[in-house]
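Next come the structures, one after another.
Derivation of every value follows stated rules applied to the coordinates shown; laboratory data play no part. The model shown is predicted, which means the values in this text are computed figures rather than measured ones. Cβ atoms are built from the backbone, for glycine too; each structure is taken alone.
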Structure I
Amino acid sequence: MNTDTLTLLKSWFTGYVSGFYKDDLEYNRPVSLKEHHTRRVCSNITMIGKELGLGSQDLIIAEVIALLHDIGRFRQYEIYHTFIDSISENHARLGVKQIGIHKVLSKFSKTDKRLIAKAIAYHNALSLPKEDEKTLFFMKLIRDADKLDIWRVFADYYIEKWPNNTIALDLPDLPVCSKHIIDSFYKHAIIDMKDLKTLNDFKLLQISWVFDINFIPSFKIIKNNNYIEMIAKTLPANKEISELVKTAFDYVDSQLGISL
């Protein structure tokens, strides 16, 4: 496994994704969004990996995972015209199927194939399974790298008010937050997508992801790019929500050793 293998995979990815575009600008926007998201997640995972001191082989594995982590999204959107897993298919598992169908990892060892597939399969899971230390490390790495760009994408989406609501799961933009979501947030509990009722619930879920970040370099990126602040500014301006969001800010600072 070397950089040539990674280059070939990147070329395959570009060709694969190009097959999902149509002569329809509105249809293509979510496809383009996921393609560019993938490329930024590749940059994120490499940046985090380098700061963590990963060697060249592990950096290649990390970038392969990032390159393929959302490969199921394109087939999902083509078939179901949605990114909502609960009414279509789990996009991570669909991605693992596509990787197998296209024999994308044919040049990798059996051990590396398993690690890559596991990391992709669980990148969107509510919790991680029991695994060996190395596999868990890469699972956590892709989850961090993915969240960092999802925050960036949605901060832009909420502020710019894009006309296409596909990426926001078609949730109604009502000026309320569900009590169940608020209670789960306060407990630092994992919020399940199926419990979301409004777009504001989705925003709170995204902010609550700070409690599921694994590496200090990731917390630094969160802090430096003001992702949480940008999303928080689009939530209802009331004391309860302000206090709720402050717990997320405080958590990030605590992980970075910043005095509260």
Structure II
Amino acid sequence: MTPAVSPRRMGVRPLPVGLLLLLLTGVPSWGASPLVSEVRTFSTRYHENLPRLDTIREELQQEVKMDSDVDSLVALAQVCFVWGDIRATTSAQKLDSYDRGRHVAKRAMELKPKSPEAHFWYATNTARWGQTNGVLRSLFLLSAVQEEIRIILDLDPKFTPVYSLAGNVLYEVPRLLGGDVNKAEEMFRKGLEQDSKFTGMRVGLAKTLIKQGRTAEARRELQAVLDEKEPHNLADWVMKDSKQARRLLESID
């Protein structure tokens, strides 16, 4: 019997176990980039290291230049929105960040038309850009945002953040142009039915109640935001929601 010849003696290195399993199963060996994975966890803890937002945004911008995959584009769109809210110090910086976010999200939508996340971050950055620029000066974007909300609800009615977006749009836009505080309240309440710890949603509900003259109810909602021990997004609660709740409580008191 001819003795077996070792692959190493023939100058052939054996395949790593992981790659061998890949070839046998056909399962991709790659996953989300480290930056995308970091965004998924850091998005709820960014208040612990605000300068890291700057670095992540810059690194993601470089990453999508080399490889514009959907996950990286969506992650960058999300970071652009947060950076505009938290790190930008001028209106020009905010507008630039939101605009960049909406453009990369649009690229993600083109690559994956049925991605609720891509549609959401496109609509969210667009809406915030319009709000920062001035609602009346940005009405040309309103129909696009409304259409994106409709698409997201069709794709996934359980995608909770869309109810916050829809509620805020209905609250911000003048009634003659489609705004409706009663429908805004409905959207916020639907979102809270899905996630009662979504404190940004509860702040939005409180604002609509104040606008309706229901200050006692609004006060209860705002106090619930301040009392929340396990918010849906701790970073948003620390940096935005709790601060806004306190300001609103002071204004109605």
Structure III
Amino acid sequence: MLNQPMVEKLHALRLRGMAEGFTQQQEDPQYRQLSFEERLALLVDQQWNWRQNRALARRLKEGRLLGPACVEDINYRSARGLDRQLVRSLLNDSDWVRRHHPVFITGATGLGKTYLAKAFGQKACRDGFSVYFFKAEQLFRELELARADGRYLKLLRDLSHADALIVDDWAMVPMTDLDRRAFLEITDARYQTGATLLTSQYPVAKWHAQIGDPTIADSILDRLVHTAHRLELKGDSIRKGTRGGNDETQG
């Protein structure tokens, strides 16, 4: 049998994982001890894994979640009040996303809020959900640019349809009228249909003032606060004494 034409046909059929597995089987004599059914099953598994990995890489890239943050490396040792049981329950099959629940991560700088947010997002991508991660300043800048070039409605639609929206450094500065109205549109569209995770140095009690307009602030927070899970971090910065690696040195 001519193996090269078979490999080429597998590539033409977009069965790259199976093509790579077939080449591997041809080069490793140990596979010859397996039955046809066993070798075929291995090829199917390799194709399945290849597609799953490719889809995950796409979700991570589109969600802006490329980087080292992952739930396996969350630091529960530092004394910052991180509720291990709550975190694990939220991360179990990304339950917070599945149930369309908001999550608030608050605390001073250096306590790992950004790392936690990205780890939550990365886990959601691994569980098959679509995620968008933004710094708040970046989100509102992109919305402003979208208004200028006619992409505003499309961007709002994309943000509304994502399974999870993560906004880092939320409410760091008072919001402009355009920003708070845009965020109201987003939260209104996502209410009970999508999960939202916000990190902030300000406690939730101060968000109303940061949003600005009392009526809009009431509307935004009413759609988020009542079902939100809160991770309120305290203590000293965990950046102290941390050198390199993938430890939590963000946020």
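A few points about this structure:
- Which entry (I, II, III) yields the derived value 35 for percent of Cα pairs over 32 Å apart: III
- Mean count of other Cβ atoms within 10 Å over residues 67-74 - highest-scoring structure of I, II, III: I
- Source structure of the calculated read-out (relative contact order in percent (Cα under 8 Å, 6 or more apart), 13) within I, II, III: II.
- For distance in nm of label points 7 Å out along Cα→Cβ at positions 43 and 211 computed as 5.8, the structure of I, II, III it came from: III
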